[in-house]
Structure P
Amino acid sequence: MNKSSQEFSWVGSQEHFIDQQETFCHGKIVVGRYGGNSSAGQYKNEDGCLVWFNEQQDWEFSILLDAHNTAESAELIIKLFESAEAVIKHLLSSPANHLTFKKIEEKILSLFLSEEFLSACRNVTGETACLIVARKDQYVWWFSVGDCVLYLFHEELAAMGQYQLNQRQFYEWIGEVNTFELDVPCYSVGIRELRTGKNRLLLTTDGLIECPNEPYADPANIYQSFSETEEDESIIYLMLEKIKDQNVRDSTTILSWNVDVIKKAARPSDQ
């Protein structure tokens, strides 16, 4: 898809980036992709992502996918959300209120629980972790199935040792093995207020954090990699280069962007 448009999607079965790291800016969102090292045994890339944004309406919507066995489940989810693009964009077009993210969650559940989608999942090989993130005004919302990670980096939070928003969940997927086929589907959702000032959102598949020698297993090390004097795209490229040098096998896909918040965030009553 055209990188200059406001929509971008990709699956590793289209272009695998094995032994090759690539970064580019899609609007203000940095997309980073590395397919893993062939010398470590890698021969395919089953990651995927989708990114939409509207600068005038002040929102971003992203999906990060880390599939297993084949990329078919990642391809299926991207097609599913592209079919619902108009509805989701409409929900994000108005100022955020207490119903905005609830309506998005309800729409996503209706997509994942539809008989058409469940039937399609039964006919794919493999399954995928799926992390969905929407940012509107000074709020970030996420819907997480599996073990992709969402970080929120801000100096006030870093001072408290807080970096990660969602909890990684293992043995949880969508596809051939499907949480939405359970009697009670299992997934995680959350909403956070962004802090006043510069907030950095970063989504990653597990290749970054499970790399040999674990240079980025501690989120503080990811946070400290960013510098005010360097462009975020070059920093993410260097991160991918570092895990390449560590002979990582697993593929890594990163989505990251900054949100500047002018409004005052919640503070203790005695401050």
Structure Q
Amino acid sequence: MSSPLSPGLYIVATPIGNLSDLSPRAAETLCNAALILAEDKRVSAKLLAHAGSKAPMQAYHDHSDEGLRDSVLARLGGEAVALISDAGTPLISDPGYKLVRAARAAGYAVHTVPGPCAAIAALTLAGLPTDRFLFAGFLPAKAKARADAIAELARIRASLVFYESGPRLAESLAALREGLGKRDGAVVREISKLHEETVIGTLAQLAERYADNPPRGEIVIVVGPPAQPEAPSDDALDFALREAMADQSVSRAAADVATRLGVPRKRAYARALELGDES
């Protein structure tokens, strides 16, 4: 027999495709909550039926007003309220953070029931570096804003993760190719569903593949980090150090050159000392 939930807000991750991915704890939470806040009640009804939950639902999304948020907050002191999205982990490219912030500010407990997340699942499928990554959500729809956003992300030395729709995929891939250059990428769609697919290649190859062939389903784009720059040659390092040492101290010149050329400071300083002894 399941134990009653303590009052507070429960952030419950839901399946992104396969209903069997709903965790036992998530199902128990949905069955015992006094109220479930759902992005789209029609979408969530199937999930609640699968979980065996008869809890009432209330629509909660980007267009919900402050009055609804206040009414939810008023219940958190004595009841358990669960927040779910249409698929995956709430608040990840979904509404909800304002409710979490308000609940914490009011002193109510906030719990997470972790589970599926399309961004993380796509990273595991893409075969690209995962030691550092940045989730960037959806790229802007307008070309200029999209190009500006990509230019800002181009400086980040990490894998990049985007959500995208089928009709917009070709334009987004072309913009990523233009703004990020020669990088490896992956298009992952329909994660955990019957037609799950991961296509890998360079951004140029992916842009060409989908140029006239928009796929169906929910899509995640993963882009690998920029390639490491080649280490400068000894001659290039010497030239830069001599120029810098013409009007700077040895230590300052070495620090500036190390930063500019991307070499270890110890290497630049040691060579600067050698050059100083030679002069």
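Readers should treat all values here as calculations from the given coordinates under stated rules, not as data from a laboratory. As the structure is a prediction and not an experimental result, all values here were calculated from the model. Cβ atoms are built from the backbone, for glycine too; each structure is taken alone.
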**Request:** Figure out for me which of the structures P, Q the number 23 belongs to, where relative contact order in percent (Cα under 8 Å, 6 or more apart) was derived from the coordinates.
**Result:** P
**Message:** Say we calculate FRET efficiency 1/(1 + (r/R0)^6) of positions 46 and 174 (r between Cβ atoms, R0 = 30 Å, to 0.05) for every structure; which of P, Q gives the highest result?
**Reply:** P
**Prompt:** Which of P, Q yields 0.85 for FRET efficiency 1/(1 + (r/R0)^6) of positions 126 and 254 (r between Cβ atoms, R0 = 30 Å, to 0.05), as computed?
**Reply:** P
**Request:** Check the numbers for distance in nm of label points 7 Å out along Cα→Cβ at positions 94 and 262 across P, Q and tell me which is largest.
**Result:** Q
**Asked** FRET efficiency 1/(1 + (r/R0)^6) of positions 14 and 102 (r between Cβ atoms, R0 = 25 Å, to 0.05) was computed and gave 0.65; which structure, P, Q, did it come from?
**Response** Q
**Prompt:** One of P, Q was used to calculate FRET efficiency 1/(1 + (r/R0)^6) of positions 30 and 230 (r between Cβ atoms, R0 = 30 Å, to 0.05), giving 1.00; which?
**Reply:** P
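Using volume of the Cα convex hull per residue in Å³ for the comparison, can you identify which of P, Q gives the largest number?
Details: P: 134; Q: 191.
For this comparison of volume of the Cα convex hull per residue in Å³, the top structure is Q.
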**Fill in**
Comparing P, Q on mean count of other Cβ atoms within 10 Å over residues 86-93, the highest sits with Q
**Answer label among P, Q for the case where helix-only ellipticity at 222 nm (-39500 (n - 2.57) for each DSSP H run of 4 or more, over all residues; to 500), calculated from the coordinates, equals -7000** = P
**Request:** Consider the structures P, Q: one of them gives 15.6, 47 for Rg and Dmax of the Cα atoms in Å, for residues 118-221 alone as calculated from the coordinates. Say which.
**Result:** P
